[in-house]
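Given below, in the form of structure tokens, are the structures.
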Structure I
Amino acid sequence: MAKWNPEDYAEHSSAQWRFAMDAISKLRLRGDEWVLDLGCGDGKITAELAKLLPRGKALGIDSSPEMIAFAREKFPAGQWPNLSFEVMDASAIAFEEKFDLVFSNAALHWILDHRPVLKGIYQSLKPGGKVQLQMAGKGNLAAIAPAIARVIGDPRWKDGFRNFKFPYGFFSPEEYKVWLAESGLRPLRVELVPRQIIQKGRAGMAAWIRTTWLPILECIPEQHRETFIAAVVESYLVMRPLEDGLAVIPSMRLEVEAVK
């Protein structure tokens with residue numbers, strides 16, 4: 001399992017924050033719901049949910065002990081009485097009819113088989129409970145894939161990728177609707193939505209790669225990772241130069257709304 005750097009991620013996850021704020025704006029919460037946040041990471045998104053739940057509760061789960069430890073320290077229970085965090089794999093959710101809403105932002109594409117995830121979501125929801133998920137979807141890396149391929153093909157790096165297996169699940173709405181139905185969840189909206197990941201120049205793009213491309217970077221010796229990252233950034237910016245000092249990377253997001 002990839003080992004995250006919570007401090008680095010918290011500082012350089014502006015794209016994930018923008019995706020989350022858009023998703024949260026669509027929730028229309030009453031304020032008394034119990035909400036489960038899958039793949040909560042550093043906890044700041046779960047904390048935003050907790051602010052909207054003065055009579056409810058937000059629980060964030062993540063498979064990374066480092067992330068959960070960071071979230072608990074950043075948002076202590078004494079100051080956030082309706083907010084908590086647990087180490088838990090989204091493929092093994094251990095709750096029964098406890099939540100009014102299951103939410104996830106920019107996390108579930110780390111999982112290749114979503115059927116156990118959706119089964120756990122179904123079990124954790126109260127009857128009538130809702131699901132709102134957002135993740136990278138089919139075609140997500142299309143814009144940057146040629147830049148990655150050029151760098152990986154360099155003799156310096158290609159041996160490290162000899163046994164590499166693509167670690168992300170980028171799914172289509174058609175696939176996801178089938179899995180929702182199999183789990184007992186009724187789809188309300190399942191669609192691919194084009195978005196942009198915007199980073200501040202070369203340094204911002206490099207930080208985005210450093211903090212989120214962990215399975216790829218693990219193929220590179222640690223002492224050479226910054227060189228590899230810089231090469232990917234330059235390879236991409238040759239194709240799409242900075243725009244007013246910003247690196248713009250097209251992204252495809254799968255947005256899912258469903259109900260139990």
Structure II
Amino acid sequence: MFLRRVFLGLLGGMAMAAAVATPALSDSGSVLQSVLSNGKLRIAVLGSMQPYASVGADGVPVGYDVDIAKALAAALKVEPEFVVTDIPSRVTSLQTGKVDVTIADFTRNVERSTSVGFSNPYIVTNMRLLVPADSPYKTIDEANAAKIRVAISRGGTAERAVPAHLPNAQIVRFNTQADELAAVLSGQADAMAEDDFYNRRAIQDNAGKLRQVDGSLARAEIAIGVPAGDADWLRVVNLFVDQFNASGDNRALFKKWFGFDQPPIQTQY
């Protein structure tokens with residue numbers, strides 16, 4: 001009888017251990033399995049960040065990031081479903097399961113990586129100051145000494161980068177890059193802090209009105225955001241990014257949307 005009780009106790013313990021382990025196993029790769037079984041990929045994109053992404057009068061998102069999202073969906077043989085978001089919600093959309101990936105001019109860094117995961121980068125750039133063409137400031141140091149008004153996006157990497165390099169600047173926060181740009185062009189702000197690729201396109205689109213200040217505020221590795229803790233999904237997204245970069249498809253899309261050749265992505269320190 002004693003041995004029987006011991007045996008039954010062992011079986012019960014094994015059953016409890018299996019019950020505890022089963023959910024963890026079923027959660028492994030949950031995003032990938034959900035995408036494949038549902039036949040759709042939910043992607044967070046920005047709505048007013050040309051040429052990365054913007055929403056036309058017809059309500060359809062277009063842009064560089066949008067085309068990357070379509071390429072990822074095609075590689076998975078599923079349909080893309082776009083969720084237009086703002087800069088702060090790029091993280092929360094992943095955390096709450098609203099989207100499967102965020103492809104939205106999303107710079108990976110350690111702080112964000114404590115909440116969400118990131119793929120390898122698909123472009124690497126630098127954050128710089130964009131100013132009116134007639135601005136007297138040539139360098140970051142000159143701009144800092146003048147205590148200029150710098151427009152930044154709420155929740156973006158400029159929240160930390162600008163105060164670090166321009167402690168005397170007056171920070172003016174906006175919800176979108178389009179609002180930042182409008183503030184600079186209208187004289188409501190003296191400069192805006194965005195990545196070099198966005199700035200160069202803005203300079204092209206506003207001929208003779210804008211230029212960049214010398215110096216970098218921060219290095220920006222732009223990557224695809226994924227929910228944290230799903231190694232299988234990250235593996236698949238990383239493989240897509242690596243092949244997308246190596247195939248030349250990325251270079252072609254970049255040239256299409258930005259109008260100049262894509263700089264090297266390889267890490268340079």
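Here semi-axes √(5λ) of the Cα gyration tensor in Å, for residues 123-162 alone was calculated and came to 19, 13, 10; which of the structures I, II was it taken from?
Working through the options, I get structure II.
For Kirkwood radius over Cα pairs in Å, for residues 83-194 alone, find whichever of I, II sits highest and give me its label.
I
Computing relative contact order in percent (Cα under 8 Å, 6 or more apart) gives 24 for which of I, II?
It must be structure II, since only it matches.
Just checking, which of I, II has the largest value of distance in nm of label points 7 Å out along Cα→Cβ at positions 171 and 187?
If we compare distance in nm of label points 7 Å out along Cα→Cβ at positions 171 and 187 over I, II, the biggest value is for II.
Starting from the value -13500: which structure in I, II was helix-only ellipticity at 222 nm (-39500 (n - 2.57) for each DSSP H run of 4 or more, over all residues; to 500) calculated from?
Structure II accounts for this read-out.
Values quoted throughout were computed directly from the atomic coordinates according to the rules given, and no laboratory measurement underlies them. Keep in mind that this is a model prediction, so the values were computed, not measured. Cβ atoms are built from the backbone, for glycine too; each structure is taken alone.
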